[in-house]
Structure formats: C-alpha cells, structure tokens
Structure P
Amino acid sequence: MTAAEGEIVQFDNVGLRYGTDREVLSDLSFTLFPGSFYFLTGASGAGKTSLLKLLYLAQRPSRGMIRMFGTDAITLRRERLPGFRRRFGVVFQDFRLVPHLSVFDNVALPLRVAGVAERELERPVADMLDWVGLADRLQSRPATLSGGEQQRVAIARAVIGRPEMLVADEPTGNVDPEMALKLLRLFEALNRLGTTVVVATHDVHLLRKVPDCLIMRLDKGRLSDPTGALRYPPRPQVAAR
C-alpha cells in the first residue's frame, strides 16, 4: 500500500514479541500525519507502552515495516540513530531524569546536545520551568522532588527543543487535575507549532479536552476500529487504515 503524502510515521503489518512469547502487538497498520494530535488508549496490558517504544525507536519490531520521516526506521544504521532520535521528544512513564543533574540541567540537556550556546538556553529553560510550576526548583536534584514534580520536569525536558514528534506515556498520571489540564494545553500549543503529538493515556476525560484529537484504541495488541470511527469528536481525516 502506498504511504500517504506528507506522512510522518507509517506502520505496515507490524508485530512485536519479546523472546519466544506470543506477540504483544499484532498486525498494526496505520499512518501518523504531521501536525496531528493523537491519543493512544486501551486497557492496562493492551500494549500501549510497547507501541510507544516502537515509535521512539527503543524497540525493533519482530515483523513488518516502519517508516519515519520518509526513512526505513528498521534498517536505519546505528550511527544515524542518535541524530534521528533528536527529532523526538519522549516523556517516559518512569521519568528517566539524570539524578546528579539539577532540574535546570535536566531540562537544558536536549538543547545542549543540540549545540545551543549556554547564553541562549537560560531564558527558554527558565520560562519552561515557570510554565510547569517549577520556577523555584531550578537547582533542586530529582531525588528531592515529588513524583508529580519529577513528571513535570520530564515533560519540560521533552518539549523544550520543540521536537517534530512528541511521544508521551501517561504524562498526566502523577499530577493533579489542574496541572494535568495545564500540561495538556502545553502539548496543544506545541502541536499548533507543527509538532505531531502522541499521548498514551487511560484517562478518557482527557480525550474530551482536545477537540481536534484523533484516537487510536488498542485492544489486546491490536488496533480496534481501524477506520477511525472511534475518534472523539469525529473528523474527516483518517489516522489508521
């Protein structure tokens, strides 16, 4: 099947198994388009985190084809992976903050890796931390933060570089409803700037907060309703086939 023009991600008959166990993901075929906002939903154990790992190239599929940014992601040479991954922002469920770095330095890390001069990163990092409510914790270490605060640092780090695609695994799971909504609005703002956003969540209330979202629903490792009829609210654009 020919990929849709302008695609950012294309999965074709992708399957994933760990070792010799049965497949945890089966026959996934879908396309993600630039500038769209996707929610990935499904019950616990449906395979959401495994699918996200495929999206940010932490895991290779057992079968099938994955193309990203017009490139075969499965055969991508190892030396190209670091540069390729810099096009993603990732919010991990377990945060993965660098323990010996301050909050400021954790958030600044993607900019430094990208070669941004020190004099040019202080303001955007400070502004981002102010947005997520951590302006007073710039020099704190991750171990001194609550789970919700660590989650906000992880989100700030993921979005600071305005990635082409943001992948977030339950990004509002450790914050109160008010902060969850604020973070969701941050994702929306990033999306309006052109970033493709994929948010895995079990919170169905979030789906109603983003009027232009598209929904991908996993059920026992398979995408249910591949025609896209389960989107909320309905849109003419089809995200899965």
Structure Q
Amino acid sequence: MSARINIAIDGFSSCGKSTLAKQLARHLGYTYIDSGAMYRAVALYVLQEGLVKDGKLMKDALLDRLDDIHIRFAHDPDTGRSVTLLNGRNVEKEIRGMDVSRHVTLVSPVPEVRAKLVKLQQALGEEKGVVMDGRDIGTVVFPQAAVKLYMTARPEVRARRRYDELKSKGVEVDYASVLDNIERRDEDDTKRAADPLIKAPTAVEIDNSDISQEEQFRLALAVVERVLGKEVASR
C-alpha cells in the first residue's frame, strides 16, 4: 500500500494555487479542498444577510449567527467537479464573483471565523490523502503536512490572469479594479493579526510569473514524489 500524505499549498491571490492543487489531487487520486471557497461562502452569507453596512462588517451580528453557517463540499455529477454548498445550497458560481472578492477581506481576518473554518479543514484532512490550498494551510491548518508549497507571482501577472478568467465567464470588469483588488487582498493576507500569510520554514517556493501551468505542475510533482519516496522507504 502506497503512503498517503497531506499537501499544503499556500500563496497569494490568483497565483494558481487551486489549479496546481487540482492537478496534483487528480494525478495522485487525492481529495482536493479549496479552503478559500469557505471564506468566500462566509462573505456571501454576510452579503445575503445584510451584515455589511457602509462597507463595514457588522461583526457582532455575524458572530451571533456563526453557528448557522454550514459549509461543505459535494461532487457535481454534471461537471465532475467539487462544488461548495452553503447551508445546503450550491453557491459555487456566486462565490467566484467580484462582489464576493471585494468583501471576503471583511470576514477572513475575524478570529472566530478562522477558528471555525480551520477546525473544519483539519477534520477533512484527518485521514490524509488531501491537497488543500489557502493562506495558512502549511502554518496553521496542517503544520505537520509532509509537503508544503508556497506559490507567488508578480501582482500585475496575477491581475491579468484573474481579469482574463472573469472576462471568459462573461463578467464585466476592468483590469485596474482587478489589480486594485489583488493588491488590497495581498495587504490583508500578509498584515492581518489572525493567521497571516507567511511562508512556512519547510515550504518549497514556486514563482510562476514566467512559467507555464505544466512546468509548475512538474516542479511541484517532483517535490511530492521525492517526499513520497522517503515515506515509503521509511516504512
């Protein structure tokens, strides 16, 4: 029986974490979990419930309702992909829009929100064989993960990728607003008090500003295979 490990992928917004995580999970036969989708689901919840006023989060109201927020993942037989369910409803498309992107930084720094979601994420990885991407996976969620990858790319490159993705989905958006959102999220991710984005000491950094998705995958897979080889040898 081959060894099974957890793979933690951290990095900035729109730097290809999810793409890489899905590639690795599919290749290895592992489960892919998008931790960012959980925070987006909470952001969607506060928007739907009117818990944002004049651009500010009504934190006390959110905390009062935190136990009413239930997030899980399910397989969509039509697409063959995993989708995010918020209180039993498929919200995969809604959480990917710019409105949620603009508001996710209101909920992601809240310690109580992070504690709730980290607990859920850790439970999902108990049996191992999980690839999870986010901002604090290798440092907080899976500090003992056998493989930790840290993804980065220049802000303007990430903004162009995000802009092209949104346009391909028919979303009306301009490049300047996407770049501004990227830069704001970078600042929030790295400077927030609760679980900021930092590179784990043992993480392998991959800057994909100037490499293809295939090149990125091969680099990451080499790291994983090297660790898996050691895991098997130690048995």
Structure R
Amino acid sequence: MSETKLFIVPTPIGNLDDMTLRAIKVLNTVDVILAEDTRTSGKLLKHFEIPTPMQSHHMHNEHKVVSNLVKRLLGGEIMALITDAGTPAISDPGFLLTRACVENNIKIECLPGATAFVPALVNSGLPNDKFVFEGFLPPKKGRQTRLKFLAEETRTIIFYESPHKLVKTLTHFIEYFGEDRKISASRELTKLYEETLRGTVKEILTHFETKPPKGEFVLVVEGKK
C-alpha cells in the first residue's frame, strides 16, 4: 500500500452508493480506522463488510490523542481517518491530525469523494468560478463581526447550517446582506428527501418560517454586486 501511513477517506453524505471502490479497498487494508462516531461508522462498515477495527476520534478528544496517534504512525501502523459523513477536516475533525503528520513527515493521502458543499454549489445556479467556503458561522461571539466582513464579499459564499438555527441565520443574512440577495438552500443532499430551494433571502426565510426546516443545510449565497 505504498509508504502512506494515514489515509483521509471521504464517506457518503447520505446515499451509500456514493462510496468509492478505492475507499472500500483502503478501509479493508489499513490497521485501524479512526472514526468520528464508531456507532455511525459501524453501520457503514457492516454494510460494506469491512472488518477493520475502529477507534474513536472526534472533536472532543482529538487534541488529547493526536500525539499518541503520531507515535503509532511513526511506529509503523497504517490508519484511515473517516467522519460521520463527507470528507474529514471539512467542518469535521481531521485538521489537527493532518497537521501533526505533516510536521512529522508522515505521508498522508486524501482520497477524492463525497462532500456536501460541492453539489450544493454546482446545483445553486449561482456563479461557481470563484467562491468562499465559510462552513458554520460562529454560534455567538464573533458572529456579527464575521457577517459584517462577509457583507462586502463579491464571491459566492457557502455556509453550513443546522435546522434549528436556519431561520435565525437567514434573518441575519437579511440584516447584513439585504433581503434581495440571491440564495440557494439545499438539504438532505443525496438522501430520499433531497431538496433545493432558490430565491431571495427574504423568499427563503418566508418559506421556512411557515414550514419548519428539517435536515442539515448547505446555503449558497450570492456575492455582493
């Protein structure tokens, strides 16, 4: 399996048919799989009949375990890092371990694969030749500062948002970006109830004020003209 010690392996964001043959091969041949939630990933591994043992690696323990993982990698173990859905380190754990591997000259290989913001961006109908990925906005401190800064951004802007914060975030978009700014809201991507709504921020807010949002959202916002 070459000299690679750490494989970053994307997993499906919903539809299991999006799992790549290469991802299955890698997960079958590494010594251990680092998983954000072993219960969630356990279902994925069971579906593809992957017997490789798992170890928990999530945002609450990654600071503590990184040094030990680096020692094990330097000692010869080969590992794969996965998250609950999508590509590790994209609004998910993974950056700290990747950085530590780079600092210790441990070879890393990142497989291409599923990530939520790419299909949402392409599907939005908004310019995608240049864009900014923001992920989740700060929950409280720093949120207003970030929105003020982004109000001047001319490139298309991509956000992730949870259903219980969606209406609040859309209200903030109106406050800082204006109610006529174009937006695309995609939810449940690749799943049975996948849906994309397009319109102005005001129109999308009005829709979700009367129809409570469900599922995780990718918001694609037009840049300032």
Re helix-only ellipticity at 222 nm (-39500 (n - 2.57) for each DSSP H run of 4 or more, over all residues; to 500): value -14500 computed from one entry in P, Q, R; matching entry is structure Q
Entry that produces 28 once relative contact order in percent (Cα under 8 Å, 6 or more apart) is calculated, selected from P, Q, R:
P
Taking distance in nm of label points 7 Å out along Cα→Cβ at positions 63 and 95 as the criterion, which structure among P, Q, R has the greatest value?
P
By the measure distance in nm of label points 7 Å out along Cα→Cβ at positions 31 and 215, tell me the structure among P, Q, R with the highest figure.
R
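Each reported figure results from applying straightforward, stated rules to the coordinates on display, with no laboratory input. Predicted, not measured: the structure shown is a model, and the values here were computed from it. Cβ atoms are built from the backbone, for glycine too; each structure is taken alone.
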